[in-house]
Structures are given as structure tokens and as C-alpha cells.
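What follows is a group of structures, each given as C-alpha cells.
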Structure I
Amino acid sequence: MKKFDYQLLNDLLLDTKVVSKLTTIYQLRGETSSYQIDYHEELKKLVAVAKIQSTDSSNRIEGIFTSDSRLNKIMSNKVEPHNRDEQEIAGYRDVLGLIHENYRYMPISRNTILSMHNMLFKYSGDSWGGKFKDINNKIVAKYSDGHEEVRFNPPDAFLVPELIENLCSSYNDAVKEETFSPLILSAAFVFDFVSIHPFRDGNGRMSRLLMLLTMYQLGFEVGKYISLEKIIEDSKESYYEALAASSVDWNENKNNYLPFIDYYLGIVVKAYRELIERMGLVHNPQKQLSAEKLILKILQQNLKPMSRAELVEQIPRYSQTTIQRNLKKLKDENKIQMIGKGRNVKYILRHS
């Protein structure tokens, strides 16, 4: 049976690239440590945006989606899900909300994992929600061009309960003993969880929820404000490549965790940098910039058309209504132009 040696992680040797990313993360966490006090209102807006993006992106990775308008209504509990995709989206919303509010009271254990999975599928009414798989399955990678590939054959179903127990125990012991940096242990745990593939469905989404849960518990809460799932979706092919590289010889306890750890840490670095960049829009001397000037500045910096939602996300200091009003004003003044129609409208600077 697969064994989880979190004291050594298969004699893991950290290369300079990974060490550099770890150092960067701790530095960036230090830079953002006072944000909750200094920018409480701005962060509340980022939390709302990140919840929507995380729910949308984590499900989209698995081919589950709905319209933007329906997504927003589901996220705000204004409508009941009306099909299978929306039921699973609503389930993810609830588990994400649970983690945000109660992560301190959710030990990394078999029971926590089963309860999260049960909540993930509570709207769909599947009898196997909250239960480990009773049939063998395969890990399939889904690529942006639509093709799928079998990436890995996980352990047989009858082995799963004991494997999950052993994984959680090894992880918790290693965190207490500080055998590696906590982020290394979080990455290894998430990777081993998805390699076990303990459920009939929802394994990828569960792994990303467990990423958030373990990071929050270890003191890295950037995923509350910047969607880690969106960053993963935007780099999906690299995500699958890292999983595949670290899967080689996994069943023989000879796999190399380094490729996935390197990818995982890269996601965290990017999230912290995005958080600092967004908060930079409310720092002096830009703090006094009007919504109008900030819109122009961001359009100039990004050099591409941006939707209203993207601009709201980038400018947490101002409300959606304020951004919308200023977009109309800038368009009327011929400073920006609209591209596309309806829901696909985007804005770009008008060049004379």
C-alpha cells in the first residue's frame, strides 16, 4: 500500500527556485500583514469578488459552468439552482463559505473531508455525496482544446479509507514537528489527496478547497482576497503537467514532489503579488486618484480591452455603481471606447 512519509517526502531536495519562491512568499506575506487593519473595507470587496471567481473557476476547470448573471444570483442566494451544473456550483459556494468562516474549527481529518464532500453535492442529491468511492476510477486531464488524457490510475476503492486516514495523520504530525516549511507540506498533502482520488466525483474541486483550508490554517490567507482557483484555471495546462510529473512512481513511493510543489508555490506568489498590486491602487500618492483616473490608469497599464467586472475587481476602493457611472462619463467624453455588445462589452483607451 502507498505510504506517506512526511518526514522525508521521498528524500525531497528543494532546489534554488523553490527556496526562492518560499522566501518571496514570506516577504510578501509580511508586506500584506497590516492590510486587514489599514484597508478593511477594500478587502471586504476583494473577498466578495474572490468568492465568485473561485467558485466559477474551480468548477470551470471540471467543465461545470453557468451564465455570469446566474452565477452572481446563485452566489448571493437569490435563486435556486435549476440544473446539475448549478447544483454543483451552489455546493462549492457553501463549502467555500464554510472554510472562510470556520477554518479554525475544521481539522484535517477523514471526517472533515467527508463532510466537505457531502456539502459539495448536497443539492444534487447523489447517494454517494460524502462517501468514498465504491468503484475504481481514473484521473483524466482535460485540456483547453477539448481533448482528454488519462493521467494516472489511482489506488483501488477498497484502499481509500485507510489511505485517507494515513495521509491526514502523516500531514498533521509533520505540521506539528515542522519537518518542512508548512507550504511544502500543504502542497504535498493536496497532491497526495488528488492522487488517491477518493471520490467518484469532485476530487479536483475538493483538492482546491483543501488547498485553501490548509493554507488558511497555516497562516496564509491570501486566497481569501485573490482567487487561487482562477490563477490555476489560467495556467491549467501547467497545472496538469506538474501533476503528471509528480505522479511518476507514486504508487511505489518513489515519486518526486518537487514539480507540483514548484507550481503550487508559484500560484501563491502570484496571488500575493496581485493582492499587493490591487492594494497599491489605494496607497499614496494614488490614494487620492478619482475613479475616473484609476480607470484610465488601469486601461493604460493593461494594454487590452477590459470588462466592467474586471475593472471593478482591479479597483476595490470604488463601488460597481461608481465604476459604471465613470465608464459612461469617459465614453461620453471620447476618452475610452466600447468593444463588443451586451454581456461581452469591454472598454479600451481611445487613441487620437
Structure II
Amino acid sequence: MNHEIEALLREDLRGKSPYGAPQIDVPVALNTNENAYALSEAVRDRIAAYIGAELEHLNRYPDRDATALREDLAAYLGHGLEADNVWAANGSNEILQQLLQAFGGPGRTALGFMPSYSMHPLLARGTGTAFTDAGRHGDYTLDAEYVAARVKEHDPDVVFLVSPNNPTGTALDPETVRAAYEAARGVVVVDEAYAEFARDPESTALNLLAGRPRMVVTRTMSKAFAFAGARVGYLAADPSVVEALLLVRLPYHLSAITQAAARGALASAGELQAEVDQLRAQRDRIVETVRHWGLPVADSDANFVLMGGLADPHAVWSELLDRGVLVRDIGLAGRLRITAGTPDETTAFLEALRDTLRKRPDLFAND
């Protein structure tokens, strides 16, 4: 960076690195938790029809409150939610950023339980919110007693819980979410980006929203809807939370094209669910196979798996990459994260891992 520009940069941002995962052209990319299945022709046609209806009006600004989209999202979520319980933005990251703009900021704090979604501390830093890492148990799990104690100890303005958690893939018990809310005085955000992949989708924190005005559940269309390129995220909460976000959102932040495309994808939810089921099957196939090979791995409720038992995770990552398979080195000792892919992609990963196990046993060690 130019020294003159760096001198003008906020002091807390100097020397920092931006968020980013390796973008490498490989035959099998299993590193960013994308949906492995492209949208079908039928779904693409439906989305195109929704977009087409908007084209003649592109000279006008979009509905700045995304009313029709919020109605469709509320209908998709169920749980008695209505449009005024829902808010949408450009990816769940913008939703999280708006929450921190409204409820965090200079002089305020956010609490997370790392390792977890790495954007939470980055978004906190960008909004001038102090971020505290309360950690986890040695096996990366959380329970109600631990969470409540940390919330009471740090007394944050915003609490981040992630279920299923990224990168571990594990879901929180509803009692842990309840305990966090009861211990907190501020907003409790339950990040459910991978909720549709859970082994028990009915355990969602949406069940806990009624009567808890400080609880927020965030979701994304990037994963289950195979919509990562469209950038649509949303939340469900008490209407007063949505009203608060109107104070910080940019005018017309969600384009008419994006709103229309999202509505077309929501109209295809039933078809897309079949692919979610297929990805769950491949996720479980990875878990069962690597566990059979003696590598520790937790049962996952997401579309990815956190694999352990690695003496040198980056060297294993490199060996897999040499075999055309890209997974994610997230910097956790002894572990790599693998996104569930198509059956062929999963086979390619497992064959590459088996080959590496045979040829480089020195790279592996039991936890």
C-alpha cells in the first residue's frame, strides 16, 4: 500500500489483511462451502421470468423495502413469521454489518466463540466494534453453562452464535441459545447460514424468536439455494429490529434484479431441496469414510466436514491440490475443512486423500 494512503487509513486498519479464500482453478473445488449443483434449466427459466418482469422498470429505483421479497421469505421460513419480521440485504454479511452498525459501533462490544465464522471479527472491526473471543471447549463444542458464563463475564452489546458452526459443522442445542439470551442484555445473533443442511432442520432458533425481541436469526440463500453469485441474505427477528436497521441501510441497497432473482429462487425451493438432500448424503459419506480410515471428524450439520488427525494440515492440503482437489486450510491445528460436493467430486476427494494416506503417512497423526 502507498505509504501516504496508509498514513491516512484508520489506525486500527493499518497492516491488516482482507478476507479471502484461495481462488485456484482446479478440477474439484471443495473449499468455500458453495452448493456443488448448478441451477437447473427449469429453475433458471423461472428466475429469468421474474427478472424479465422487472426489465422495463429499470429506469426507476427498486422497492427500497423489498416488500414482495420479504413476504416470500416469511412464507418460506414459516413459524408464524410475517414480512415485517424479515429483512433482506446483499448476502448475510451485509445483514451482519447492518446489525453491528445499529447495535455495535465505537464504545460497544461484540462477543463470539471462536473458531467460528471469521467474518464476525472482521465486520466488528470495520464498524468500530470491539470484538471479544470467548473461545470454546477443547473439542470445539459449546454448552449452555459455558456460553452463559462467558456472556455474563463480558457483558457484550452483541452476541454471535453460529449454528451449524463454521468451521466445525456442529449445531447448537436450543438450550444453549436460550441460555445465551437469558444471560445477555444486548442483541443475540444466531447465524444459521447452513440451517437447511442440519440433520434436524426443525431445531432452528426460529422456534425461539417469539417473546424474545433481542434475538435475531440470520440466513443466506448462497448455500441451500445455490445462489452464492446472487448475494442474498436475510434475517428473522422482532419488527423493532427491522425498524432499527432502516436507520443504517443504504437507500435502495437491494437492486430490483436481485430482488426478482431471489423471488424466482424461492419459488423453486421444493426443487432445490432435493439437491440439499444429495449434499447431505455426500457430507455423511465423507464423515463415514474418513472415520473408517482412522481420522477423527465430528458429525456435521452443515454442507462441509472438519477433518482432523493431520500432523501437517498444510502439507496435506498441498498434496490434495497436486491431485486436483482444493479444500480449505483454515489454520486450525491438525485440521482441514472439506465442502461436500457431487458424488463424483466426493469420490475425487476421497481417492486423493486415500492416495495421500498411502504415500505420505508421515503427514497424518491420531488426535
Structure III
Amino acid sequence: MSVSKTVSTSAAKTEIGMHVFRIVGYSQHPRRHEDSPIVSGSFSVGGHDWAMLIVADGLNNEDHTDCIPISLMLLNPVAAGVLASWEVRLVNQSTGLSFTVHKETPKVFDGDDNMVAVCWIKRSLLESPAYLQNDRLTVECIVTVIKKPRVSKAKSFPRIGVPPSNMAEHFGSLLETDVGVDATFIVGAEAFTVHKIVLAARSSVFKAELYGPMKEEGMGPITIKDMQPDVFRTLLHFVYTDSLPPLDDLEADDHSEMIRHLLVAADRYAIERLKLICQSILCENLNVQTVATTLALADQHNCDLLKNACIDFITCSNEMDDLLSTQGYKNLKRTCPAVVMDALEKRSKFRKA
């Protein structure tokens, strides 16, 4: 059973911006209190304005002794909040290379006392000769604003259709041509040219006849007796295509007769799948007029499934008088008395139950 499959994608959308904050005359900036920090110019990232704040003398904080706080502030808070992460780097004044001293996971900046994020940098690091030279300090702040993910519209998942197998069609067309034929069968007044390897692959009996000890020297035409040309033609069609040809043009009685002859041919050449198909068709068409004849056929050709179906039909039949009067039942009684006894015994047990 085919399953429909669709696909959509949720892609996180971010905007990244870097602000370089150069502080010239670091020691001369107001530095006595948190209310007078060193403030950068405002910069925009993700449609929002930000600023950096540095309190050079630090704050009285027991958890961050001798540290300098560097803050990132959202200048225009919105009710929904802004989800952002940030990173602080110090630039080496000699090499121009930057070194990350703080990196924070995303947090929500909003107007409910969450407008500022703070990190604490050791004074000994920030004011070391590598970063503070000639009373100059350069700090880089990288802000990443995380916006609402963009979700694509669901669409059908790509698929490549594979057509059904057409091997039977190819082999069927092979049967209709003379290309590569290497054997001939004579059935009645008709000649059928075939490919030995195909018949051998489908039937152990044909294989023994065409390639085994049974094969005739010189491999002239092989005559098949006790079979009608139409039945052999239908048998060949099944051998080449693994299916029965359309039999719609046959009348109901002729159709049933063809299936019976085909079952005999399938049993003769050990083509078990065809034999089962014929049994299934005959089982579906059982009636008072045909059940006895079909039961005799099933017994003769070891079709146990069909035989049991016929006996069950007789057991459950409400038209026993009509069944006993058929010619098929009379023939069955004469040729297969044991089968008749089995059917009648089973019917008797069924009636008593």
C-alpha cells in the first residue's frame, strides 16, 4: 500500500552583528560608580538598538572580587522580548587579534527588568599590557539576535514512480514470435514452436523431456496425445506469462470445461501454481450439476483442497435429490465409490450434529 509523504522545514533565522568599542584615555573616564559607566555608542542588530556599558572601577560584589562588569543593554525593549546571545572579546593591541573572554547562551531581553546582561572580567586580564596599551582598550561585542523560525509550506516528498513489472509481457511477446525457438510440439493438427529453456525453467516434466534422459535423439517434433490444441495453447500462455489469457469469449459450460482440461494439463506437467488456480476457479463455480464431476476430477489428480471443498458442498447441500440424479454423480459412484462413501458419511455426521 502506497503511503503519502510530505515534508516541511523549520529554519532558525538569526542576525549577527559586531560592535567594536574603542576606549581612548581609559584611566581618565568616569570610573567611580555604577551610575557613571563607560558607555558605547548605540548600534543596531536584528532591528533593535543596543549599547555596551563598562564600569571601570567595578562594583562591590562578593561573588566577583576585583572584577570589572561589562554589560549589554537593549535600548528599545518590546513587550514580546528579544531572544539574543552575546560574546565579548578583548583585542590584543600588539597583534590586532581578539580573544573571547565571555560567551553567553541566548536569553530574553525585555522591559521587565531584563534589559541588561552582565559578564564579569578579571581586572588583571582586562588591564593587562596585552589589551590595555597607551591607555587604550578595544572591546568587541558580537550580538546574535534569534528571530522566529521560518517554516516552509508542506509539500509532497519527492518520489520516483516505478512501473509494475513487464517481464510477463516481454515473455508473452516472445511466445508470439519465432525468434530463438528450438523445439516443436504437435498437438492435434497444430504445431507449436517453443523455447526449450523457458519450458524447462517452468516445469520439471518439460525439463526432463527436453534436456534429461527422456529427450529424443535429434529432437524432432514432439507429439502430445490426449490434449486439445486450445488447452495446450492456454498452457503455453501460462508458462510464458504466469497468467491465464482472457477466456471471456467462452460460454459458461465451455469455460468450466477448459479449466478442467487445463487442470489435467497442469497436473501432467507439474505446474503447481496453474493447478491451484484451476482448483480455485472450479471451487468458486461449484453447483449441484457440477460438484460430482469436479469431485471425481479432484480425486483423480490429487487435488485435496478442491476435493475437500466438493465434499463440504455436498455435506451442506439442501438439494441432495437433484445432486443424486445428475450424470456426474452416477459416474462418480461407479468410478470412485470410496469418495462417495466419504461424502455421504460426512453428510450423515453433519446432519446428526
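Please treat every number below as a calculation from the coordinates, not as lab data. Quantities reported herein were computed from a predicted structural model and do not represent experimental measurements. Cβ atoms are built from the backbone, for glycine too; each structure is taken alone.
Comparing distance in nm of label points 7 Å out along Cα→Cβ at positions 131 and 195 across I, II, III, which is largest?
Of structures I, II, III, the maximum of distance in nm of label points 7 Å out along Cα→Cβ at positions 131 and 195 occurs in III.
Quick check on the output: 2.0 is distance in nm of label points 7 Å out along Cα→Cβ at positions 51 and 307, derived from one of I, II, III. Which one produced it?
Matching structure: I.
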